[in-house]
Structure I
Amino acid sequence: MSVFQPGNTAVITGGASGIGLSLAAKCVAVGMNVLVADSDVDALAAAPAVVKKLSRGGSGTLSTVAVDVAKASDWASLKAAVDSTLAGKVNLLVLNAGVGGASAWSDTDAFRRILDVNLWGVVNGIATLLPVVQATAAEDKPASIVITGSKQGITNPPGTSPAYNASKAAVRSLAEQLSFDLASKSKTPGGSPTVHLLVPGWTFTGLTGDSTLKQHGDKEEEKPAKPEGAWWPEQVVDYLVDAMAANKFYIICPDNDVTEDADRKRVLWSAGDIAEGRAPLSRWRPEYKEDVNAWMAK
């Protein structure tokens, strides 16, 4: 049974922009009551008007709360908001907040900042709200947890942000463990929440507030220039909803540049570094270039 039903509830971190905001609008459009958490107070202030437009007058409700997901104390405030605005019920928990940025090996502050948000934001969210989601599922209600990962946490491309790759690799591991643990308890009364790892492709998400309204303006000239290869956030949301309906855990989104088949080949090649004893990150090493090209061309 889908969680996307009238009267159901959702909590979305990082929900004031990008994919989180588009997902909030999707939920409101079908009549769900949504609590959006974000650290960007300006984007939070704009979110209700944006969601109202994107949901085209959906019958659901939207509440907001300022939260730094890295701080356990802020999660206590979020839990209080869940109790007061959603009657203590969560059908859909989306742990989506994340940050990027460069992280030189000597820059421990950058590592800590990225890991605090991307990793501890997920750990804090599970610790705080998993019991609520489980209690909702125990009432024979549909319940799901979506955790936003990254392709960089799977194929680990070299670059300027090893901290980001490491954080998303850890998030993937946590999501896999959580899925297994909850599935092992699926025989409990009322069932158990489903878990899904959302892995977006190239997504045009750098818009908040009024700029997001322009993204969906009625006039073509109001829309900002989106790279041809990127998807809109709502395309990712539609892909997510369909994949959840098919009960998929790994939801690895393509985009206009990268196909699902190309993603599969890249993942398999990366796993082959271990299985075949190749040098790590061989896909980007010049001595493997011909082999990689032949593999991708199969």
Structure II
Amino acid sequence: MSLAAAVFRANSTALITGAASGVGLAVAKLCASHSMNLILVDRDESKLKEAESSISSKGSVETHSMDVGSVSEWSSLKEKVEKSGKLDFLHLNAGIGLKGDWTDSQCFHKIFETNFFGVVNGINTFYPHFESNSSSPKAIIVTGSKQGITNPPGNPAYNASKSAVKTIAEHLSFDLAKSSPSTSVHLLVPGWTFTGLTGGGGMKEKPDGAWSAEQVADYLYQKMSDGKFYVLCPDNDVDWETDRKRMMWTMGDVVFERQPQSRWRDEYKDEAQKTMDGMKLGQKQQD
């Protein structure tokens, strides 16, 4: 096991945003299974109470209803948290999936306030907890999206927010590796996951192609144990190799000066499929 996964230990403290359901709740239960103290954050107070009652833990569990886009609410939360000590584990997971058109500036602002500034505000607020080079392992997890990497058409605001989150997480990892080697940073990139955000649409049962949120949490633990920064989750429809090929093709738009989002353009579709079918990638994933 790498140093990163050692953060899952009794009496360490984890704060998770978007913790009332889905991946956030699944990660909270993973932390609880290691007897960690939990601070669950979500804007939905009633779901937070349900989440709290669903968690069995030897550690403490507290909930805070707040808007992660609000700097003042983060400041208030910090005061409450620091009465008990400092964080060991911070999972910035809260996200929304609104859709709007190019004239809908409000949609862009709402998405960035939650998906991007919800991450930035959390880092700004609790960075001092992770900056000091303590001997005990600490970890920061940021939830991204494959859409922030492959950039498919249809929702530019969401894709841009998740692309920005990826950049922030990469910089944070680089900087903390120097200033605080005992703190690891990880970008969690779920695949198709049956949650309130991605699995909704009125579906009451998990589709065969989707992963459960618990599978994502278990995969996060596995990849942290392996010391990985990028936690790129497959699902039951799209395997890891296919994800890699799609990402390689997307980067090729820049390198080979193709038109952007070429994989979805009629003039490139055949070439894209043929290239990805014949693509040979070296390193194999160790599951």
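Figures for the structure shown
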quantity: Comparison of I, II - label where FRET efficiency 1/(1 + (r/R0)^6) of positions 121 and 257 (r between Cβ atoms, R0 = 35 Å, to 0.05) is highest; calculated: I
quantity: Answer label among I, II for the case where distance in nm of label points 7 Å out along Cα→Cβ at positions 161 and 241, calculated from the coordinates, equals 3.5; calculated: II
quantity: Origin of the value 3.3, where distance in nm of label points 7 Å out along Cα→Cβ at positions 73 and 89 was derived from one of I, II; calculated: I
quantity: Computed 3.6 for distance in nm of label points 7 Å out along Cα→Cβ at positions 113 and 185 - originating structure among I, II; calculated: I
quantity: If Rg/Rh (Cα atoms, Kirkwood Rh), for residues 81-168 alone is computed and equals 1.07, the structure in I, II; calculated: II
quantity: Distance in nm of label points 7 Å out along Cα→Cβ at positions 49 and 265 derived as 5.4 - corresponding label from I, II; calculated: II
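FYI, it's all coordinate maths here, none of it is from the lab. All of these numbers come straight from a predicted model, not from anything done at the bench. Cβ atoms are built from the backbone, for glycine too; each structure is taken alone.
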